[in-house]
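Next up: some structures, all given as structure tokens.
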Structure P
């Protein structure tokens, strides 16, 4: 791979631990002649441009911090990497005790890159005119009723044809990357990141026969909420990567398909997804 010469650091929360790790990374980058700058936290991060020529954004925290930077990194044509200071950290390249190895790999180009698929979501009205979007998700899109404890009825269409009607707490459409996130908690399967598939998982379905379904990545999925037992005015929400929440009405639907763009995610030389699963899940 090409050695990295210009990179950015991003900390969502500035704690004593994260600041110590940042200082160590900055010292290592200086030693190896890598240009760097610090992205300041902002509530409006989605409009914050990266410096021209930025090749890599290195996030210090957990997967949530990395998810917040996905669109900016893709738009800049950069690479995304993470140093895990949180809990599981499936997206991170390494932990805080491996930052020397990480900077060595950036300087000599020995790092590895994975291309990760994204979902493209459009919110459409009854005439299939776009109300919102396209918007994007790296992990998943989840649709559920806003009122706690209430179930949702919805129809699912695949490539324009009726597939199933669900009565559940909600439903998830996840990428292989998202198979270790909300989908895993909802009982979905673990999927290798480079698999060309998406996963449809009902959340606590009322029928025992409703299970996760793995679908070809190119399929077009439409989620259409239905009125349930006269509760026509209750709010239905959908969330992207558990971060951005939007409302949808009963006469609207969500159209979900594979996005053309890809995220380039960095990992350490010699690392594998099998190793990561064993380490994160305690196998």
Structure Q
């Protein structure tokens, strides 16, 4: 992986760290490609059973697009510096969409450890995760309208589902900082912890999930996503399908035996 994104695996947990602290973990092309590939690597690795997405430094989780690089790309698109005139921004299809699909669609839990400012696409990546552990100093902002852009990185799908469509529209039309306390109240944060404890607490949550019933977790993610956009009858059918999958897993048998023996189950992730 590139130095802009760090990747490590231990005890079935992949830890992916955005590593541009001096730039508040802003997303240049190198970082976006590295993050996309790190997530794909974690998703494809059968030895990885959960992912922790976090960031270096104590100021920012990710402030979104690197605007210094972005202005150079715009100049090229507008005909300057060898460009061919105005064109469509391609980073959404090339980078943001695959990153969000990898997080939300991964058949294993993804925890976001939000250590500071999460803005724009950074907010979108955090929202795409299954659970967010948030430092008490962290803030969230949509920021898109502030630079005359619309929502991307899945925010127009995830944010209304977390805070409701009315509040989501308000936050998108009138960008502002949502502090950790309000984020907890709105459901953006799963838990809020002292900033100094953020990494340890986020890793504790992620390691608990990495030791859990991976097949069941994957089914739960799929079931919730399906239920948000389908009728009750369709959702009941999907639950039947997914319960068949989970019920056939080795972990289910381990859990039942452990319950009968009054022991703590030791899951294998299959």
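What the table below lists for this structure:
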{"quantity": "Computed -14000 for helix-only ellipticity at 222 nm (-39500 (n - 2.57) for each DSSP H run of 4 or more, over all residues; to 500) - originating structure among P, Q", "calculated": "Q"}
{"quantity": "If distance in nm of label points 7 Å out along Cα→Cβ at positions 60 and 244 is computed and equals 2.7, the structure in P, Q", "calculated": "P"}
{"quantity": "Structure with the greatest value (metric FRET efficiency 1/(1 + (r/R0)^6) of positions 164 and 260 (r between Cβ atoms, R0 = 41 Å, to 0.05), set P, Q)", "calculated": "P"}
{"quantity": "Of the structures P, Q, the one that 3.3 was derived from, the read-out being distance in nm of label points 7 Å out along Cα→Cβ at positions 92 and 180", "calculated": "Q"}
{"quantity": "Comparison of P, Q by relative contact order in percent (Cα under 8 Å, 6 or more apart) - largest value held by", "calculated": "P"}
{"quantity": "Parent structure of the calculated result 66, 40, 34, given that Cα extents along the principal axes in Å is the read-out and P, Q the choices", "calculated": "P"}
{"quantity": "Given 53, 31, 24 for Cα extents along the principal axes in Å, for residues 108-187 alone, calculated: source structure among P, Q", "calculated": "P"}
{"quantity": "Percent of Cα pairs over 22 Å apart, for residues 12-99 alone - highest-scoring structure of P, Q", "calculated": "Q"}
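Values in this text are rule-based calculations from the coordinates and carry no lab data. Being a predicted model, the structure only gives us computed values, none of them experimental. Cβ atoms are built from the backbone, for glycine too; each structure is taken alone.
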